[in-house]
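Just so it is clear, none of the values below were taken in a lab; they were calculated from the coordinates. Being a predicted model, the structure only gives us computed values, none of them experimental. Cβ atoms are built from the backbone, for glycine too; each structure is taken alone.
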Structure P
Amino acid sequence: MLNRRQVVATLLRNREGLVVVSGLGSSTYDVAAAGDNDKNFYLWGAMGGAAMLGLGIAIAQPRVPVLVVTGDGEMLMGMGSFSTMALQNPPNLTIAVLDNGLFGETGGQTTHTAGVTDLAKVAQGCGIPEVHEIKIDSDVAAFAGKVHDPGKGLTVAIFKISQDLPPRVMTSRSGPVLVDRTRRALGLPMS
């Protein structure tokens, strides 16, 4: 099984213009541990919403590569987002699902991906054009170069990670602060 922090650090290495949306809990701690950045948008408290927020940014900023880093629990909450993403098909959007088969934020209960639900097959069934299931480090490194290309095509990658939960790395939890800094980093007018 892959180490979640190493996976995220590899995906964010040499990130240049990449915008990163992280989902609730552990994926946010992982993105923050890889290095805070004004183009990191940490989505606190909106379980199931990271993929759709990433989709919105990808549509609004078609020349900017957008990476959503989220967990299996969050994608189970928002599985319908796969269909909407496939319909919109933004070429600059990548969804990285860190799948450890656990709801890490609510006590470590087993998720459906630990037994009956295969998120890669769900994504394919919804029409996502490129889907990967990644289980070894060399595949992480090979995949990482693709997330920076805004023309590579809509992609979902399911990373099979260990169930270890490393220490939390906290960031700002202020929605207005996070929105303003991301808008500023993208050169957008302030609200």
Structure Q
Amino acid sequence: MNLLELAQKEQLIRLKYLDESGFCQWSPVSYSYAPIGEQKRLEQSNRRGRRLSILGFWEPGVSFEYGLAIGSFKSDDYIKLMNWQAERACEFFTATGCITVVIQDNGSLHTSKKVKALHQQWKEKGLYIFFLPKYCSEMNQIESEWHQLKTHEMAGQMFEDEYDLALAVINGVEHRAQKTHFVTARFKFSSA
């Protein structure tokens, strides 16, 4: 157990693991079968569509908070999600006296000048950022949640459009939450 996990166990801090993942309209098939003598056939939509990205904050066994975007997340999207987390961290700090630590990789999205300029503002609200060593994605506990979501909730499905895909991801997250007893919250980007 590392120092951060020990501090969390002693209820001195709250740990959340942040990462981005993606889904496409044609999900990979992990298992299938066909009757003997018949060729396996999978129906596919007419077009592949655009990637649906999810940026999540995983507090193992407690909560999964996330936002969805068509295409990749940009710095402004990341900042909106981190500001949302900073407000939640401020409420948590006021109620408990515990800070929130977000553990994340060193992706360019997380290390831009625009983002770094906000670190102090987030700290003042009780939200701290801990960067994992480079090339150590296995240390990010959200990776197992992505695996579960993709393998057990989304595998082998085909979707007509990005809207249907987004609904399936939302339903998959909710189904995982019900099965393993954690709460979810989704950040909704303004359409303006």
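Given structures P, Q, which gives the highest value for distance in nm of label points 7 Å out along Cα→Cβ at positions 77 and 93? Walk me through the numbers on the way to the answer.
Working: P: 1.8; Q: 2.7.
If we compare distance in nm of label points 7 Å out along Cα→Cβ at positions 77 and 93 over P, Q, the biggest value is for Q.
With distance in nm of label points 7 Å out along Cα→Cβ at positions 13 and 149 coming out at 1.8, pick the structure among P, Q it was computed from.
Numbers: P: 1.8; Q: 2.4.
That value comes from structure P.
Assign the value 39, 30, 20, calculated as Cα extents along the principal axes in Å, for residues 69-164 alone, to the correct structure from P, Q. All intermediate terms of the calculation are to be shown ahead of the outcome.
Values: P: 39, 30, 20; Q: 44, 29, 27.
Clearly, the read-out refers to P.
Assign the value 27, calculated as relative contact order in percent (Cα under 8 Å, 6 or more apart), to the correct structure from P, Q. Before the final figure, lay out the partial values.
On the way: P: 27; Q: 30.
Among P, Q, the structure yielding 27 for relative contact order in percent (Cα under 8 Å, 6 or more apart) is P.
With Cα extents along the principal axes in Å derived from the coordinates and found to be 46, 35, 30, which of P, Q does the value describe? Spell out each step's value before the answer.
Values: P: 46, 35, 30; Q: 64, 39, 31.
The value was obtained from structure P.
Could you figure out which one of P, Q the value 1.8 for distance in nm of label points 7 Å out along Cα→Cβ at positions 125 and 173 was computed from?
So the calculation was done on Q.
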